[in-house]
Structures are given as structure tokens and as C-alpha cells.
Structure 1
Amino acid sequence: MKKITTKKWNASEYLDSPEIIREYLKISFEEGDSEQLMMALGQVARSQGISEIARKTNLSRQNLYKALSEGGSPRFETVKKVVEALGCKLSIV
């Protein structure tokens with residue numbers, strides 16, 4: 001019998017276009033809670049490079065990792081900056 005190996009699924013490996021990123025964040029926002037949205041933001045930020053997001057937001061890499069990690073509790077201002085650095089906008093409809 002052949003041994004099957006698996007690895008943990010990592011969404012950030014598939015977030016490779018602005019359209020996919022926007023749709024992923026939109027679905028996470030509409031269907032999840034704030035913790036799910038923060039997890040999605042963290043995955044997208046890692047897919048784009050935390051260093052690049054830190055540069056665009058004028059926040060330190062360390063603070064971004066902490067804010068976007070599981071159990072992190074970022075300020076709204078941080079979330080807004082990260083969303084905008086990813087080329088997205090927050091809106092209320």
C-alpha cells in the first residue's frame with residue numbers, strides 16, 4: 001500500500017491575483033465573524049509579503065504579525081490600512 005502524505009492547507013498559496021484576493025476578503029467579511037476576517041487578512045498579507053504590507057502601511061512587520069495572528073486584536077485603523085495596502089476598500093452598503 002502506498003503511503004499518502006498531506007500538508008496543512010494554506011490559503012495564502014492560492015491568493016495570487018487582485019480579483020481572488022478581493023473575493024476571498026469579501027466572502028470572509030460577509031460570511032464570517034471578525035476573527036475569521038482577521039485570519040483572512042493575515043493570510044492575504046502573508047501571500048503579498050508582510051514586509052511589503054508593512055512598508056505600504058507604515059507599520060512594523062512585528063506589529064502586523066501580532067495584529068493579524070490568531071487571537072490578535074488589531075485596531076480599526078490597522079485593519080483599514082492593511083485592506084487599502086492590498087488594493088481594496090471597506091464599504092458599507
Structure 2
Amino acid sequence: MKKEMAIGFFSGIIATAVGLYLYLQLAFDSDFDTSLKRIMEEGLFGKVISLAAIANLAVFFIFIKKNKDYRARGVLLATIVIAAVTMIIKFL
């Protein structure tokens with residue numbers, strides 16, 4: 001059970017990272033590092049991470065469809081952790 005939740009958690013983190021990468025590649029004309037620095041300077045990092053976490057929705061529904069409930073719980077946990085980190089970043 002814990003192994004399945006860990007797989008789901010890391011799947012959620014990876015999906016968010018892929019979502020962040022894709023968003024930065026599609027939304028900005030510059031490379032990844034420059035785009036990341038730009039959103040950090042403008043204070044948009046929390047908003048962009050929130051948008052990137054939408055990729056977790058696809059992973060969550062894939063696990064639900066395959067009856068991998070504990071993995072889906074891990075993805076949900078990853079989404080909650082990302083939301084908490086986003087709130088912490090916003091208030092710092």
C-alpha cells in the first residue's frame with residue numbers, strides 16, 4: 001500500500017515538473033532557464049506551478065481508470081503538497 005502511494009506521489013511530482021516544462025516552452029520564446037528566472041523575478045512562480053499541477057489531473061484519472069486507487073491517492077497527496085508549497089511561496 002505505501003509503495004503504491006509512493007509511486008503515485010512521485011508520478012504526481014513528475015507530472016507537475018513536465019507540466020511546468022511544457023508551459024514554459026509554450027508560453028515563452030526563450031529557453032527554460034531564462035523563462036524560469038523571468039517568472040521568479042516577476043513573482044509568478046506560484047501561479048505557474050499551480051497551472052503546471054493541472055497535469056496531475058490526467059495522471060489521477062489514468063490511475064482511477066486502471067483501478068489503481070492507492071496510486072491515485074498518491075497523486076492527490078502530491079497535489080496537496082504542491083498546493084501547500086505554492087501557498088508558502090506566495091506568503092514569503
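Before moving on, here are some points about what is shown:
- Which entry (1, 2) yields the derived value 2.4 for distance in nm of label points 7 Å out along Cα→Cβ at positions 4 and 20: 1
- Answer label among 1, 2 for the case where helix-only ellipticity at 222 nm (-39500 (n - 2.57) for each DSSP H run of 4 or more, over all residues; to 500), calculated from the coordinates, equals -28000: 2
- Ranked by relative contact order in percent (Cα under 8 Å, 6 or more apart), structures 1, 2 are topped by 2, which has the highest value.
Read the figures in this text as sums done on the coordinates, not as results from a lab. Predicted model only: the values in this text are computed from it and were never measured. Cβ atoms are built from the backbone, for glycine too; each structure is taken alone.
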